[in-house]
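No lab work stands behind these numbers, since they all come straight from the coordinates. As the structure is a computational prediction, the values presented were derived from the model and not from experiment.
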Structure 1
Amino acid sequence: MKLFYLFPFLLFGVMGYSQFNLPVDFQSSTITYVLTDFGGNTSLVVSDPTDVSNNVAQSTKTSTAELWAGTTMGTDDGFDSPIPFSTIQTKMTVRVWSPDAGIPVRLKVEDSADPGKSVETEANTTVAMAWETLEFDFANEVPGTAPLNLANSYDKAS
């Protein structure tokens, strides 16, 4: 089964060819938006299927992609500044368009200089063939992954 998601923006950050910060909305003509795929995923910036004047990132996970396949926003250098997590700010939101409801979407943040310092969380889509805002709470990590450590510097998202 081929799954694809569309992301018009990440609230909390921006990524592109050179380092920059969140949020990203894919609308700037001065930023080259880099999407780095892994595990057989395919991503590119396209026109929004519901509003052609709006640009979005389309990420497609085909039936032959690895279970862990995904897309990193930006380059290996991460953001210009770390994501500003704190004891009261542990969440990020992403606008998502999904073909089906009930699809788990995982978001990982890590230290670009030390990928061993990471945290992953998940949210499920709740609507089909429509836009929705998913909230990712990094204080609720995926079982078996590292918890959010506020002493770490997280400056990269996949």
Structure 2
Amino acid sequence: MLYQNERKTFLIEEVILTDPHVSDNQETKIKKALRLYLIGRLTVEEHREGFETYFEMFRDGNYTHAIFDYLKLEYDPPQSRAWFVTSYVPRYGRELKERECYVAVIEPSNMFQKMTTSLIGGSIQKIYNNLHISYFSDIEKGQNWLLKQ
């Protein structure tokens, strides 16, 4: 684990993606991705600190592939989403505008969180055409999509 906050509601780890269906005579595709987990009920401070940390690791580690694992996210305050849209997303646009990035979002099981996640993500993709976001119900499907990118 590269990062976890005190309450373990925001975790970051590097994952190595490989295709398990590659035969012995084929070249194995390997990709490095930075995965974040949002778990339970986050505070505004945890959300901001976690995403700031994630952004710096993603940028400085020259990652192009990301997994946002929201499966166990129960709640994040509206102020967190507002900050994400007004501060985090524009920072992405300024600092990573030359980098093609692929994000596999593992959707939350909470219906409200699922709706807000897809609304925000869809809007972001309309603004930044170097950011490719796709949504999945489980991690395996998301990892397989990232391997193809």
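When helix-only ellipticity at 222 nm (-39500 (n - 2.57) for each DSSP H run of 4 or more, over all residues; to 500) is computed for each of 1, 2, the one that comes out at 0 is 1.
Given a computed value of 12.8, 35 for Rg and Dmax of the Cα atoms in Å, for residues 35-82 alone, which structure among 1, 2 does it belong to? Here the read-out was taken from 1.
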